[in-house]
Structure I
Amino acid sequence: MNIAIEPFSKNLFSLIDNKKKLLMGISGGMDSLVLLDLCLKILPKNRLYAIHVNHGLSNESKNYEQFVQGVCSANKIPLIIRSEKRTKKNNESVEMWARRIRYSHFHQALNDINYDYILTAHHANDNCETMLMNLDSGCSINGLKGIPEKNGKVIRPLIKYNKTDIENYANLNNIKYVTDISNNDLTIKRNYVRKTIINKLEAIDSDVIDKFSLISNKAKISVMRLNYVIKSLAKSIEKNSLGHFLLEDEKLKNFSDFHKLTLIKELIGETSKPWRSYKFNSLTNFFHNSKTGSILRLSDNWTILRDRKKWILRQNKSIKVNININNHGKYNINDFTFSLMKTDRHNFNNNLNTEVIDYDKIKNKNLRIRSWLNGDWFQPLGMNGKKKISDYLIDNKIDCFKKENQLVLTADDDIIWLCGQRISDKVKVTNSTSNMMELSYNKFAQ
C-alpha cells in the first residue's frame, strides 16, 4: 500500500494520544528518515525529539552520526547522540548487543527528557525477517506474532508498510539518507535472512511480505485469546497456606506443553517477559521426564517441584549479595557464611568449602554470590570446555535440597566457584601466580 499522510496519522493516533511527546530513533537510513518526514508533517516540532546511537561497528559510523546531526539541525529537531563500543557477553551476537544497548539508550533518554513514547521505523519486511528467525529458533505461536506495533513505550507506526512502500515514499518526496554498509555483512543473521531468503521469496511471490503480515496478525489474535483463557484460569488458582501454587494433573490433562508453559508464566508474573528457547525446552523436558521430588529452578524467584499427581510452584529464597573484594572478612548469607582473604599459602586439601584462587584474575572485577539458575554454566577445574551447572550437580549426585540451595560466586557475571563443589579452571593457581586469595564457604553456626 502507498504511504499517505492521512491514514498514517490516523493509525499513529489510534495508538497514542496526539498530544504526546515523541522520541524518534534516527539511524540516518531510509526507514528512519521516512518516519521523520511523516512525523514532521503531522506533529508540531516542540513534541518531537531525536536520538542517534553510534554503535561504532564500521569506519563510516562517525559519518552517519554527522549526517543525522545535519538532518536534525536543518529541521530544527533537538538531537541526543549516544556512542558505544562493542562489549562481548556470553552467547550474545553483534545484533543482540546492538539492540540491547540501543533500547537501553532509548529508554534512558526518554526518561531524561521526560517524553512519552519512543518511535522506531520497523516495517513489514523487518517483521517477516523476525518471524523467520524465530521459526529457525524453534519458536511457539508467540514467535509468529513478530514485532509488536506497540510494546509498552515503544511505537512502530510503519510496521504495516513493506520496504517497497517506504522506498516509493522516499523517492516521491526526494528524501536523502545514508546506506549502512554493515547491512551487507552476511555473518549477521538478519542480513543473511534478508538477502538470501526473503529476496528470493519476493522474486517468486511479490505478495510474500503481505502474507507473512497476515500470519503475524492471526498469531496475535490467537495468542490474545489464549492469554485471556489462561488469565481467567490463573485467577482461579489460589496459593495454599505455604504460599505455593498447586497445579493438579487432572485439571491440566487437556493442556498442551505450550498451554502449561503459558499458565506458569502467568502465575509467576512473567507473561510479558520473553523466555529463551533453552528455558522452554528445560521446562518441557521437566513435564515429561521428572519424577516425584524432582526440582527445576525457573528464575531467581521461582522453582517448580514434581509431587506425585501435581506440580508445585514455589517462590525461592533467592540470594544475591555483592562482595567487596577489598573488604576482606565474612559475609553472613542466610544459613551460610562466606569469607575471603588474601593469602600467601596454597595448601591442597580435600575440603571443598575452602579454595585458593589466583587473586590477579579477579582483582578488578565485580564479585557477587547468588543462587544458581537453570542455564548457568562454568568451566570446572581441570576441564577444557564448559559445563552446565545443572549437569554438574546431576553428575555429582547432589540431592534435591542441596541443589535448590546451591550458590555460585561470579566475577563480572562469569561463574568462578560453584560454592562447596568446584572452582573454575579460569581462576586456578598456576606456577605464574603471584597473588592468591582464599575463599571459604560454610554452614553458619547458629
Structure II
Amino acid sequence: MDRNSGVRPTDQTHSAVVDAGDGGYRKSLKRRHMNMIAIGGSIGTGLFLGAGSRMEIAGPSLAVVYIICGLFAFIVVRALGELVMYRPSSGAFVSYAREFMGEKGAFSVGWLFFLDWGTTVIADITAIALYAHFWSFFTPIPQWVLALVALVIVMAMNITSAVLFGELEYWFALIKVGAIVLFGILGIYFIVTQTPIDGHTPGFALIADNGGFFPNGIGAMFVIALGVVFAYGGTEMVGVAAGEAQDARKVIPRAVNSIMWRIMLFYAGSVVLFTLLMPWTSYKGDESPFVTVMNSIGIPYAGDIMNLVVLTAAMSSLNAGLYSTGRTLRSLAMAGTGPKFAKRMNKAGVPYGGILITTALGVVGVFLNLIVPGQVFEIVLNLAGLGIVGVWGSIIICHWLFVRKMKKDGRERPGFRLPWAPVTNVITLLFLVLVVLLMALDPGVGRITLGAFVVVVVLMVIGWYRVRGRIDPAALTSTIDITEDVPPLVVRDDEKE
C-alpha cells in the first residue's frame, strides 16, 4: 500500500470523478428492475392519453412524427448510456453537466428537469382523475379530489424505498407492455377477419376515406412535435436509476438498445392500428384511444379493463416522476444550488426531501384541476415538453464535451457508445431547436407555453444569482478509484445543515 495516498497500487487504479450527490444511495435495483424501468419510462401518459389529442390534429400522420422523434429520443438515450458507462450516477445528467459544463450548467439542467417532471406529475394526476371518471362510481367525485388521492398514495409508496419503486415499476411496466401486445394481437385479428367495429370495417379504406394519411396537411405534423417529444419524456429515466442499480455497466447497454424497437412497435404501431380499426376522427383528447377502441368492439368489460391499464400507466409515470426529481433535487442541494431540505434522506436511502418538494408542486396541479379541469393536461404537457427539450439538449452537449475530453486526454471511450459522434450530436441539437421554434405555429397553447417558458428562464437567471454564492466546490471531486462504490455521504435528519 502506498503510504502517502493510502491506495494499494494496481494496474486498474485510475482517476475518477465522485459526486457528493451520489452518496448514501443503495445499489438495490436489479437487472429485471432496470429493464422494466427502461420500458416503463418510454411508455406513459403521452401515449395512452396524449395520443388522442395529437391525433385530433394530425390524424394518421402522427405515426410518422412518432418515428422521427423516436429516432432522436434513441440518440439521446444512447448518448446518456455512454455517459453512464463512464460513470453511473443518481444525479445523472445533472452530475454530468456539473463535470463537463460547470455548476451553472448543472443548475440549469437540474431545474429544467424539475420543470419537466414536476409538470409531468401534474399531467399524470390529471390523467388519473380523467381515467377514474370513466367509471360511473367515481363520476360524482370532483376531479381535483381524485388527483389529490393519487398524488398522496404514490408519494407514500415512493418514499418507502428504492426497491419498492423498482418493484412497482416492474409490475406497472409488465402490465403496460402486456396490454399493448394483447391490443395489437386483437387489432390485427379484427383487420384480418374484417370484423366491423362500431359500424366501420377495419382496413386502409378508413384512412383513404377520411382525408388520407395527412388529412390536415403536413404542417399539422410540425405543430404536434413538442407533444410527441413529451410522450418520449421518461426514456432518460434509465440513466437516473443507473446510480442505484446493481452491475449498472452490464445492464445499461441492453436496456438502452431495446428502446429503439419499442418506439417503433408501441408508438407508431399503435397509431397505425388505431387508424385502421376506426376513423381517426373517432378519437378525442379526453379519452385514451385504447379505451375508445376497446369500448367499441363489443367485448364485455373490454373498455373497463383497458381503462384500468392506462390508469396503471399514469400511476407508473407519476411514480417515476417523484423518484427522479427526488434524486435530481438532492444532487442540486448537495452542491448548494437547491433547497437544503432536498438533502434529507431516510434510513432506507430515499431522498424524501426532494420527493416532498415535488409533491408540493403536485398540490398546485390539484388546484389547477379545481379551477381549469378541462385545460390542465394540455397546458402542463407543453411546459413539460420544453423541459424535456432542455434536458435532452444538455445530455447531448455533455456527451459532446465528454467525447472531446476523452480525445484530448488520449483515453478510450467506453465500448458502448453513441455512433458517429459528434455529427449525431449536432443534428440532434438542431432538431431540438426546431421543435421549440415550431411551437410558434400553434397560435393557442403553443405560444402561451413559449411565453410561460420565457418567465421560467427569467426566474432561473434570478435563482442562479441568488445561489451562486452558496456553491460548494467540493460537490465534485477527483479521486483515486479502485471500485465502483461511492463514498457514503448522507445528510440525516439529525445533522446540521
Structure III
Amino acid sequence: MNVTEDLAVLPEAVRGHLANVADNLQLLADLGYGHVALAVVDGDGALIVRDEARPSTAVTPHVISRAGKVLEREAEPEAYEALASGRAVRGDRGRSAHGVKYSTSAYPVGDGLPYAVVVRDVAQQVAAAPGRMETAQMDATEELLETLRSGPLLDAGTREPFSSTRRAGDGVLRVRPTGRISFASPNAVNIMRLAGVEGRVTGMQASALPGGAFGISPVLGAPGAVRVEAEIADRVLGYRSIALQAGALVLVEDLTETRRRELELRVKETTIREVHHRVKNNLQTIASLLRIQARGSRNEEVRRALAEATERVMSMAVVHELLTGSADERIDFAAAARTVVDLVRRGLIGERPNITTTVSGDTGELGAQAATSLALAVAELVHNAIEHAFDPGADGAVGVEMRRESADLVIVVRDDGKGLPPGFDAAGSGHLGLDIVRTVIEDDLRGALTFASDHGTTVTIRAPLHEEEL
C-alpha cells in the first residue's frame, strides 16, 4: 500500500485536516499517556497508518513503527468499528505487546462520513489506576480528539492551522466554560506562584491569572486556539490555549529564563558584530596607510613589499566584513575566497592585464579563525601565481577550486604558467609569502600543503575541519 498515493486523491480540505491532526499527535500522546496513530482509509476500505506518536510520559507497546502498515480488522476491531459507526469506541479488551499490557480506543476523523481514525493505546498501568492529574489530562485528550474530529484546529486570530506539543516544563490547566479553573497541574501551580499568584489556582477565574485575560479568555465560548506571551512584572509566561467543547485546555510555560538568555545572546551577538566591524575598519585604515607609504616610496622593492602587505591586511578585512553579518561567528568561505581573489586580481591587473582568475566550488560555512587563515593563504598563492607563473605580457589563467572531502577542506590553486623551477623547495625558498602560507596551513590549521608542476603549477591545501566546522 502506498499511503502517499492514497492521500493524493483526497480533496485538499481533507488533506489539510489530516495534516493538522498529524501535527497534533505528539500533544495527544504526551497529554493522554498513550501511543496514538492516525490511520487513513484506502481505496479498498482498509486503514493504513499515516503517522504516529509515542508518549514521552508513559511506556508504549509499539516499539517498532507502524507507519505505512495496514491495520488488520481482526487485530484492530475498535478502529474499524469507529470508522463504520462514526463514533468513538473505547475498547476494554486487554492485549499485550513487547511485555506491555494495554487497551485500545479509536476515534473517527471527519465530519459526517469518517475518512480516518485515531487509534490510541494506553498501557494498563496508567489506565487501571490513574491519579487526579492523569485523569484530568486523559479527559482533556478525549475532548481534544472530539474537537479535531470535525476539522483542523485553527488559530483564533490568523485562522491558520494550529499545532503544539507538550514541553517538559509545561503546566496544564483545564478551564470550565464559565472561565473557572477546574484543574491545575503541579507545574502550572508553580508557574503561577512565581508569577505572583497567591492562594489556590484551582477555582480561580482564568481571566484573573497573570496574562489570562488575553492568553485564555479568547477561546472560552469560541472555537480555535491562541498562542500568547504575557510579560507580567519580571516574568514572561507563554500560553497555548485550545477551545474544547466544554471550556478550554491550556498549556502554560515560564519563558522568563529563556527570554533572558535570548536577550543576553542578542546583546553578545551585537557586541561581537561591532567588534568585527571595528576590526575591519582598523584593518582598512592600516591598508590605506600602507598604500600611502607605497606611493611615497621611490624604491620599487619597497613598493612591492608594501603592496603585498596591503593585500594581506585586506584579505583579513574581507573575513571580518563577512563576520559582521554572521550570528554565529561563521561565514561562507567560498564567498570570502571570491572577494579575496578579486581583490588580488584588481591589485595586479595593471602589471598582468592578460591574466584571468576563476573561483569555483563550495566549502560551506567555516569558523572565523579557519576562514581568516585560509583567506590569507589563498591571497598569497593567487598573488604568487599571477606575479611569478607567467612571462611579462603572456596570457594565462589562475583558478581556485574548493571542495569538502569527508572531514577535510581541500583548496586547489592552479595556473597554466611556466611551472616551478627545478629543485623547488617551499621550505627553503626564502619567499615571505610562501612562509606565511606554510605557517597558517601547517601550524595554525594542522593541514598539509603540496606543490606539483605539470603544465603549470598546482598548489593543494588540505586542512582538517574541527567538529564545530563540519
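Upon calculation of Kirkwood radius over Cα pairs in Å, for residues 198-405 alone from the atomic coordinates, which of the structures I, II, III produces 21.9? The read-out comes from structure III. Suppose relative contact order in percent (Cα under 8 Å, 6 or more apart) works out to 11; of I, II, III, which structure was it derived from? Working through the options, I get structure I.
With respect to Cα Rg over 2.2 N^0.38 Å, the largest value across structures I, II, III is given by III.
Values in this text are rule-based calculations from the coordinates and carry no lab data. Because the structure is predicted, anything quoted here is derived from the model rather than measured.
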